[in-house]
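Please treat every number below as a calculation from the coordinates, not as lab data. Because the structure is a prediction, the values reported are computed rather than measured. Cβ atoms are built from the backbone, for glycine too; each structure is taken alone.
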Structure I
Amino acid sequence: MAEDDWSHTDKEWRETFEIAKGLGWSCEKTNNHNIRYLKCPDFVCQILVYSTGGGSTENVARGARKKVRACPHRSIESPLAAVSELLVNADRLLTAAEALVTQGQENLRMEEALELADFADALIDEAECELAKVSAQDESGEMSSSVERKLAEAMDKHDRGQKVKTEAAAVFDGAAERLKAAERIVENVLRPEELDLPPEKLVRSVDSGLRRADLDLRKLPQANPTVAAMSERVAQLKTKCDTVRLQLPA
C-alpha cells in the first residue's frame, strides 16, 4: 500500500487513518479517486472516505474513528500485549522509585537517631558529673535537703538520658532494617544498567510509559473488558506515580 493512500487534507481524518492503520485496517482506492474505503482486517467493517469535501467533515472523521476502535472483527492481542508490557515496566520502575525514596528517608532517620544518641550521651555524662559533685558534698553521710534535691535532679537527668538513648537505638535499628529491605527491593527490581538511576529519572520514565499506554489504549475498543481493566490500571499507576513524585527531594 503506497504511503500516500493514507494521506488526507483534513487533520481529523489523518488521525483516524493513523489509528486504523495501526490496527491493521486497509485503505483501498476506487475508480473514483475522490473516494476510498477503509476496511477492517476481516473485511467486515468498512468506512467510506472522501479525499476532499463531501463527507469528509470533522464530525464524520471522528465518528469513523469510533467505529474503527469499536470494530470486533480483529485480534487486539498484539497491542494489548504491548500495553501490558508498558504497565509491567511502569509498575516495576515505580516500585524501585518508592524503595529509593525510602532509602533516603531511612538514612535521614538513622542520622537523626545518631544525633539523638549523642545528645543522650551528653545528658548522661552531665548527670554523672553532677552525681559526683553531690557525693563529694556529702562528706558527713547525712544529706541536707539541698544535697538530696541535687541528687534527685542528677538521677532524673541520668534516667532521661538512658531513656533517650534507648529510644534512639530503637529508631536507628528500625530504620536500618527498613533500609536493608528497600535496598533488596532495588537490587531485585532494577536491571544492572538502571541501578545508578535516581528516583526522579525513574518517575520520568514511568510518566512516559503511562502516556504511551494511555494513547495506545484509546485506539482500542473501549467496551473490551481487558481494555477497560488496563485503562483502570493506567489510572491507578498515574495516582501512584503522583504520590511518589510528591515524596521526591526538592
Structure II
Amino acid sequence: MSYGLYLYGILPDSKTPDLALEGLDKQPVQTQIVDGFTFLYSDAQQERYLASRKNLLGHEKVLEQAMHAGYRSLLPLQFGLTIADWQTVAEQLTHPYGDKLRQLFQILDGNREVGVKVFWEADQELQQLMAENPILQAQRDSLEGKHLSMDEIVRIGQAIERAMEQRKQAIITAFREALNEVAIAIVENDSLTESMIYNAAYLIPWDSEPAFSQLVETLDQQFNSRLKIRYNNFTAPFNFVQF
C-alpha cells in the first residue's frame, strides 16, 4: 500500500539526474520535473514518518549522496514531507514560490554548508578557572566548613558563574574571529546539550573547504585539547535555504 510520495530535495533545473539511490523503507529514489525544478522522491510506505534516528539519517543520506554524485546545488526539504500528487507541489510550492526558489539556488551556486560544534567539560574548566584565579578559589573554599550568610553564598556563586561565562565567551569569540570572516554567511544555532557551548553553520565556497578545515584544526591546537570540536565538512544546506 502506498501513502503518496515522500520528498527529499529539489535540484535547480529540469535535467533528469542519473542517480541510483535508496531512500526510506528501502524505496528507490526517483525524479520528477515540476515547473522546471527536479524533485527527488520515493514512494511513501508510511502514512507518517516518525523522526527516529534511522529515518532522519536515511533522509540526510539521500541528500548527501546526491551531492557527492555532483549535484551540489540542492535544496533540502524538511524531514517527513509527503504529498498526494505533483499537482499539490505545483499549487503550494513551485507556482507561488518559484522566484524564491531560484533566488535560493543562486545563493547556493558554488557554495556549501559546513558545521562546527564545540563542547567543553564544565568541571575541568571550573578546576582550571580556580587554578588560574586564587582569589576566586579562596572565596569558593570559604563555602566549606564555615557559616556564611545566604547573601555571601549567592555572591560567591554568582562570581564563579560570571567567570565561567566569560571563559565560555572567550572561546566563542576565538571561533568567531577565526572563522566568520572567511564565510559568506553564518547561522548560530542553539546549543543542543549542556556541554555544547557553540553550534554554528557556515556557508563557504566549495573550493575553500580545505583552508576552512585547517582553521578549525588550528583552533583545536590553540586550545590544547581543552575542547571537543565536531566539524562536519559535508552536509545538505538546511541552514541557508529556509523560507
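The figures follow:
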read-out	value
Cα extents along the principal axes in Å from the coordinates reads 124, 34, 29; which among I, II	I
Value 160, calculated as volume of the Cα convex hull per residue in Å³, for residues 98-233 alone, assigned to which of I, II	I
Comparison of I, II by distance in nm of label points 7 Å out along Cα→Cβ at positions 74 and 130 - largest value held by	I
Label whose coordinates, when mean count of other Cβ atoms within 10 Å over residues 10-17 is calculated, return 18.6 (choices I, II)	I
Parent structure of the calculated result 74, 29, 21, given that Cα extents along the principal axes in Å, for residues 66-161 alone is the read-out and I, II the choices	II
Which of I, II yields -25000 [helix-only ellipticity at 222 nm (-39500 (n - 2.57) for each DSSP H run of 4 or more, over all residues; to 500), calculated]	I
When distance in nm of label points 7 Å out along Cα→Cβ at positions 170 and 226 is computed for each of I, II, the largest belongs to	I
